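Asks: As structure tokens, here come the structures.
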Structure P
Amino acid sequence: MRAKDVAIVLLAAGNARRFGGDKLMADFEGAPLGVRAAHELVSVAAAAHFAVCLPDALIAAHYTRLGFDIVENSNPGIGLSGSLHLAVEAAMRTSAQALLIALADMPFVQAAHVEALIAACTDNVVASFDGNQPMPPAIFPRSHWPDLLATAGDAGARHILAHAEKLTAPAGTLCDIDTPDDLAASKVTFHRIDHAQ
């Protein structure tokens, strides 16, 4: 698959209950946490870049400045599946032949890994792998979009990823931020990854 045939969607409409505040706007090394993954994704020359956000989300302005088209999720109570449906609907308005899904609370995802996922995609779903389980970012060929539209609740595409091809990501780059403690611990990860590059 070529990057120009892929729509990249950043899911940024979670309710962050465990964080206790606007997680994506939390300070991370001098910038909002939710911007880090977006910077990496927008550097990939894809057919389109979308961000699924809550209405009036402060982070949306940052994504717009980076070149993302905003898709509003006005019903986040549906769970993660609601954002996945919106992601597919946005991708269907493009000529993209695959959809790459990434999460805004995974600040260490690297553009090189995203490009490797795209290159590895043929007819099957390809998920990132941390050595334990498949997870986002993951890429879904257009033939698998109906599977995403059939998801329900907050489990998202977990059952789809369980059968996906796996591409191992660099160590530490797939951690996500759910709590303030995660954020504090992740800054150690940030400096380790930063110095390893």
Structure Q
Amino acid sequence: MQDLINQALADARSYPEYRTHLSNLLEDNRTTGPNQSDFYVQFTRLNQSRMDRLDKRNRFIPEMIEMLGQFEKPVLILAITEGWCGDAAQIIPLLYHMAQATDQLDLQLVLRDEHPELMDQFLTDGARSIPKMILLDAATKAVLGEWGPRPAVAQQMTMDYKHLPEPKPDYDSYQKELHSWYARDKTASTQRELAEVLRGLVIG
């Protein structure tokens, strides 16, 4: 496990570097990962717009403000993501705002399909679901915890869709419903869950 983490950290990008990487790929009509279909490229373009909006929003809920103010444990957040992942676009900017708000947090991003062996250590119900946050001790790089791929309400919406009988309803309708929820929630659910994870690191 430690070798996999070290390899991932050697390849990791900061959030600004990640955004630049996606922009450069899109200039060539490409995205991250092996699937270079128009479907995935268009999702990546849409996600750029989502991240642009969230980059401008750094309003924390009271629980997060309190947690960040008292958090005194240096932690490295290693986030596994891909440019085409809609949930990642809704969550990664928040992680960046958190890291910007305290010297105790550092955010580094790696691509799932470039590190499948690491991803396989952090499956969700047997699936390579992203984004996935691996919380590491900043000094030793030991794993302290994990979170993801999405807040509980969004996860339940996703699981409900996956378990619908075939033929499933239109995928675009499910995506619209999911991202409408994200828009209404304004990252509050994600913040509450992440604040609880960080609180566990302090108390634990």
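Asks: helix-only ellipticity at 222 nm (-39500 (n - 2.57) for each DSSP H run of 4 or more, over all residues; to 500) computed as -17000: which structure among P, Q?
Replies: For helix-only ellipticity at 222 nm (-39500 (n - 2.57) for each DSSP H run of 4 or more, over all residues; to 500), the value -17000 is produced by structure Q.
Asks: Tell me which of P, Q gives 2.4 when you compute distance in nm of label points 7 Å out along Cα→Cβ at positions 22 and 46.
Replies: P
Asks: Of the structures labelled P, Q, one was used to calculate Kirkwood radius over Cα pairs in Å, giving 16.5. Name it.
Replies: P
Asks: Compute distance in nm of label points 7 Å out along Cα→Cβ at positions 38 and 150 for each of P, Q and report the one that scores greatest.
Replies: P
Read-outs: derived from the displayed coordinates by stated rules, not from any lab. Since we're looking at a predicted model, the values are computed, not measured. Cβ atoms are built from the backbone, for glycine too; each structure is taken alone.
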